Structure formats: C-alpha cells, structure tokens
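The next part holds the structures, each set out as structure tokens.
Derivation of every value follows stated rules applied to the coordinates shown; laboratory data play no part. For clarity, every value in this text was computed on a predicted model and none was experimentally measured. Cβ atoms are built from the backbone, for glycine too; each structure is taken alone.
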Structure I
Amino acid sequence: MDTTENIGITFYQNLGKLFYAIAAADKVVRTSEYTSLRNLVKSEWLAVDDLEDEFGADAAFQIEIVFDWLDYKELKAEASFNEFASFYKENRALYTDRIKQLIWNTANSIASAFSGKNKSELMMLGRLQLIFEE
C-alpha cells in the first residue's frame, strides 16, 4: 500500500470520527443515526473513488468501521471531532468543494436522524462550518 492509499484510507477513517462526533454530540448514538450513516455511505460515499483497503473492500467503508468502533468504545465526541479537525487542517487539498458538500450533507442527515437537530449537534455542525470556511 503506497502513501496515497494510506492517506485515502486515513481520510475515510477521519470522516468516521467526524460523523461519530456529530452523532455522539448529545452523548447518545441512536439507531436512526447509524441507519442514516450507512445509507449515505452506500448511496453517496462508495461512488467517490475506487480506493480499496488492504482487504479489497471499498475504502469508504472505513467511515462505518471507525464510527462503529468509536461507539463501541464510547469515546467522547469532542476528542473525535478534534482529531478530524487536525487531519483536515493538515490535508486541506483532499477536501474539494464537492467533498465538503458531501460531508456537510452527511453530517446534517445524521444530526437530523433522530427528532431533528438538538443544541449539541447544532454546535458541532457550526464548528464544522467554521473549519470549512477557514
């Protein structure tokens, strides 16, 4: 696996961290948030590129794998968000306008999946928007 592939896989892993942070902002990850994420990975993220992980699976599935792992470990949303933000700042070239829009749409869908957006989720979305505008 070359450096480009490693960065690509790390890119998707960091998206998993971001989407987990959005879902866990209110300290509870709900089934509807999982469902929203899985549907969007299948309908949108799999078509982004042809990158595969070391097992031959589409690298976009790293989003779900990391999301599931973080939820299993019950890590804090803040830490996951900060890891995404650091990766974003170090790798801005990976984030085209199209990718940022897809990230934004996915984050909004997850936040809206259970009874609309709550204050914690809105604050996390606001921080995401500020990062994208820097």
Structure II
Amino acid sequence: MLIIIIDIILVLVLIGMFGYPRWNLRRNAKLVDEAEFARLMATSQLVDIRETNQFRVNHIFGARNLPSAQIEQSLNALNKHKPVLIYETGRPVAAAKVAKTLKKAGFPEVYILKNGLNSWKGKTKTGV
C-alpha cells in the first residue's frame, strides 16, 4: 500500500514538473508559428530576449534586444498598447518567464515564436 502511495506521489510530481511550465506559458502568452509571427510584426513590438552577444551575431530584422535577465529593468522601453512579440534561439524556455513578467506589468498581448530563431525563414540581420 505504501509503495502505491509513493508511486502516485511521484507521478503527480512528474506531472507538475512537466505540466506547470507549459500551462504557465500558455496562460501568459500565445505560442505562434512563423507565418502568424510574421503577420503580427507589422503592428507589434519585436523583442529578441537572447543575450546581447547572440543578438549581435544574428537576429530577426527589426528586432530590438532586451535580454531576458534584464527584462524588468527594460519594461519602460515597451508600449503597453501594442502587442509584444518575443523570441529566443529555439524552443521557448526563457520566454515563459519573460511572458509572465510582461503580463504582470500589464501587457495584454504577448506572443512567442514557437520554435525561435532556429526555425525563422524571414529576413535576418547578421553581424551588427
């Protein structure tokens, strides 16, 4: 009986570990594919949340760099009345935390590029 209880607890912990981050991400932002992201770019603020050295190597054309570690100090650089599009190199990991910070600060529309810069086929700027 004790083993069954321990197994149930372990399963619940695993579900929490893998389910909560995904739920939290979807609660604070909308994951969008490349086509939707590109469509939204014309009316939104495009933010690269990677470190500055990565941004300088390559970034989506028109993006500004607000590293995820400094997002709280950079909130005044963003307009709360325009959607915010964020991306990082690959799958959204840091983007989940950034989206939560933006939502708490009052940004109603936050979108994340689903597979990041690695999957982007649009214009990029290299070697800033």
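Values computed for the structure shown
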| item | result |
| --- | --- |
| Label whose coordinates, when log10 I(q)/I(0) by the Debye sum over Cα atoms at q = 0.11, 0.20 Å⁻¹ is calculated, return -0.34, -1.20 (choices I, II) | I |
| Given -12500 for helix-only ellipticity at 222 nm (-39500 (n - 2.57) for each DSSP H run of 4 or more, over all residues; to 500), calculated: source structure among I, II | II |
| For Cα extents along the principal axes in Å, for residues 75-114 alone computed as 27, 16, 15, the structure of I, II it came from | II |
| Structure from which 40 was derived, relative contact order in percent (Cα under 8 Å, 6 or more apart), options I, II | I |
| Mean count of other Cβ atoms within 10 Å over residues 35-42 - structure with the largest value, from I, II | I |
| Of the structures I, II, the one that 3.4 was derived from, the read-out being distance in nm of label points 7 Å out along Cα→Cβ at positions 43 and 67 | II |
| Label whose coordinates, when distance in nm of label points 7 Å out along Cα→Cβ at positions 11 and 91 is calculated, return 0.8 (choices I, II) | I |
